[in-house]
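Below you'll find the structures, each written out as structure tokens.
Derivation of every value follows stated rules applied to the coordinates shown; laboratory data play no part. Remember, predicted model here, so these are calculated numbers, not experimental data. Cβ atoms are built from the backbone, for glycine too; each structure is taken alone.
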Structure I
Amino acid sequence: MTPLVLNRFLAMGVGSLPHTESGLACRLIFKHLKQDVPFWPQLPKRNFKENMYVQFSQALPGAVIDEAGQRIWIDALKDDYSQNVEALYEHYLADDLDYFAIGKDYARGFYEFLNCLKAEPCSYIKGHIIGPISFGLTVSSQDKKASIYNLEFRDCLVKALEMKARWQVREMKSISPSSRVIICIDEPYLVSIGSSFFNIQNEEVSAMLNDVVKAIHREGAFAAVHCCGNTDWGIVLKTDIDILNFDAYNYLETIFIYREELENFLKRKGLLAFGIIPNSAQGQLPEPNALLDKIGRQDNFCLVSPSCGLSGVSEERADEVLALTSNFSRFLDGIK
């Protein structure tokens, strides 16, 4: 696949916003990011179904959603579990993307974003999918164990996420066929790599991520990974992703520990998306010249984002953060 080569710095968002009304959220995104990388907003305050784990759970065998209790888990002992596993494999092998569609109740922001694209086509657009590691470690099975350790379910999970990512790309390209699409795999629980309770081999982590990346590439889209904490970046950089979006505001120096992996990633035209804009109003923006010196003035241009999703801030602060993100990327353009 042809690498994504930028001719300027681009601003993008992470995914979530604090709004409960999808129209307001999308208008805010297009207000600040139309010329950069607008994204469809996840709105967890609107509905529990827009929680980042629940949002992508449709078609998963054994998924139980308790909206009143704000819980989701996988019950592999349900009477229809085996039947639903079989159905998932059948639709996967039939390449039936619509079976893995994300419903309007689960992603109102996605459908509003498509409506906005009809009126305002963009050069770049961004979607997202929960990562298999984060889903599998966060969502438990009926026995209270992380569902990722149920190998049958793990395989179903990865295949479902592949198809949901592809479905997103096709839906967005059907509205805006000339747009370059980025799908970001959200993996906050990559921070667990190396901890005592993380009983998964590095090779398994890479294989799961690469399966989803390969599916995204199959639709002609670019694949990113987002992690808003510190992790073993060497493992992530050696996967087939095109973009690494990390919390550079809090963890900038950590990426440079993995010098060899980083150099190889950049050599194959991988892009870094620096989450350098703090979500908190008390956070201080980095000094642009110092940041450019750190990341290399002669390297390819890169992306700039908030440090993490914005669902936990006020709507006013979300507006400020996206404005800062766009303005900061323009400022970097002016001094590089």
Structure II
Amino acid sequence: MRKIIHLDMDCFYAAIEMRERPELRNRPIAVGGAVDRRGVLTTCNYPARRFGVRSAMPTYLALRKCPDLLVLPTRFDLYRTESLKIRKILHCATPLLEPLSLDEAYLDVTTDPRPGAEIAAAIRARIRERTGLTASAGIAPNKLLAKIASDWNKPDGQFEVTAAEVPGFVAALPVRKIWGIGHVTAEKLRHLGVKTCGDLQRFPATELYRIFGKFGGELYDLCRGIDNRPVEPDRPRKSLSTEQTFSRDLEGPEACLEALESLFAALVTDIADKAGDRKMQKLFVKIKFADFTRTTVERAADGPDMEAYGDLLREGLRRRRLPVRLLGIGVRFAEEEAVKQLEFDFRSAPS
């Protein structure tokens, strides 16, 4: 039985800014985009969240919800420096470390004889001691449940799901907690009378496959808390993207361009969290039309650009005059930079 920890720093960028400027600790702050319709927040602190402010939210909307919100510019050099300090602490706990972003990682501590909760508490205490920052952790037999558990007692807390507790814990879990279930799938499940994983467990695998295709097979396992994915150290990322399948097909370029704005906001946040020092080489737009045909349009570029994505989208739409079922946008990374980053991560690990 595996013993997995998912460690997640608490409002990482905002927490660093509050540490550097203690006078900001009790006021609502956010880190991220310019104050215009294209600006997007990368994160915010907990006082801001009480007003309904969230990461990936357009800055203008966040300011509408919280007029006193202080929006700070990002300082990624500082955030990466702190992330490397934390990465070294995690490497001391186990070589089986899978970073997901600057502030989040999976750890496989199966071979450590200590209880998982004790290991997680020691890691969190070391992070606080070395950086002055807090982290939350989830401990479980697999990655799926560890990630869900890390959000249970945020901020500055931890939660464990033991193997014996998995059936009861998962049965009561809202289906929206399962990775891969977005708005469209959640709506389908709601119409089927499914609110919890226990409700979903009543459906046989064949029925889930008929309704959801290949993902239905995954749902059959996930709603039972089954996840056999291993922790994969130093996995190089070749691309980063976000996409949305629409409950109603989009008709015409204007509707597609409107949908593009929210996709762009989500992508910018993901890049800030997950790209690190990787050099971007291309932008791409993926379109699935109403007849399920697909097309992808690419362009060389060194960073995300809303205008460029709009041009790529228009080019793709001209290829078929059909309504659009799915839109996706993303960036591709240069292969050479992937190798350099991997070597750098290896050298930064303690011997």
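Miscellaneous remarks
- Label whose coordinates, when log10 I(q)/I(0) by the Debye sum over Cα atoms at q = 0.09, 0.10 Å⁻¹ is calculated, return -0.44, -0.55 (choices I, II): I
- Which entry (I, II) yields the derived value 0.20 for FRET efficiency 1/(1 + (r/R0)^6) of positions 92 and 116 (r between Cβ atoms, R0 = 25 Å, to 0.05): I
- Value 13.5, calculated as mean count of other Cβ atoms within 10 Å over residues 204-211, assigned to which of I, II: II
- Entry that produces 31, 12, 9 once semi-axes √(5λ) of the Cα gyration tensor in Å, for residues 100-179 alone is calculated, selected from I, II: I
- Highest-scoring entry among I, II, by relative contact order in percent (Cα under 8 Å, 6 or more apart), is I.
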